[in-house]
Structure P
Amino acid sequence: MKNNLEYKGYIGTVEYSANDNVLFGKVIGINSLISYEGDSIQSLKKDFEEAVDDYLDTCREKNIEPEKTYKGSFNIRVSPDLHKHLALYAIRNNQSLNTTVEKALSDFVVAVND
């Protein structure tokens, strides 16, 4: 089961509040807060899409670049020993450290999704 909404490259969560008897969510992967709610999946999806459109319209009106979700760049911290082993592997295989880490992550994601 898929528990996210997607629209124009933005991904939103789907959550339920038993206290308020309402579905709600927020766009993930950006710093700006874009939230939405609805009393059915259809109304939640509609409010999500309207919230994203409103965000993009506001950015356009203020002449600012909208945040992109998952730009393809992030920082990680690893132990010095792992860093050394990755760097040596990359050198032995004529790859950049970035390529080595990207391939390892890609292989991992494929393996866990099989």
Structure Q
Amino acid sequence: MTRPIKAALLSGLIFPGIGHIVLKLYLRGSILIFFALASASVMVEVAFQRAQAIVERVVSGDIPIETGAITELVSNTSAGSDSTAVSISAVIFSACWLIGIADSYRAGIALEK
């Protein structure tokens, strides 16, 4: 397996920026990893806050412990004010992933020449 393909697969299958690290392009890889981690942490934080609010309502007895009621509540809370932050974070994470794959492949080809 050639280095460009290996780098692109690592960036695509493991995490954005890992392919750059393998190619010893540490600055590019670190930047991609930073932005991907930052956007993923925003998405995880919002999901955790939403889940915590639902759990608190279940524990307090506001909603019954049944799948239908909890599913409906989850569907309704996904349209909150944090949805814009999650959408932006998802776009940034996806862009990091695609850039990581394409650029690590391109950089690997350039390094082989």
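Rule-based calculations on the coordinates, nothing more; no lab input. Here the structure is a predicted model, which is why all the values come from computation and not from measurement. Cβ atoms are built from the backbone, for glycine too; each structure is taken alone.
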Fill in the blank from the handout: For distance in nm of label points 7 Å out along Cα→Cβ at positions 35 and 75, structure among P, Q ranking highest is Q
Practice task
Looking at relative contact order in percent (Cα under 8 Å, 6 or more apart), point out which structure of P, Q has the largest value.
Solution key: Q
Completion exercise
mean count of other Cβ atoms within 10 Å over residues 11-18: greatest across P, Q for structure Q
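Have a look at P, Q and say which one yields -27500 for helix-only ellipticity at 222 nm (-39500 (n - 2.57) for each DSSP H run of 4 or more, over all residues; to 500), as calculated. Before the final figure, lay out the partial values.
Numbers: P: -14500; Q: -27500.
Here the read-out was taken from Q.
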Completion exercise
With Rg/Rh (Cα atoms, Kirkwood Rh) computed for every candidate in P, Q, 1.14 is reproduced by structure P
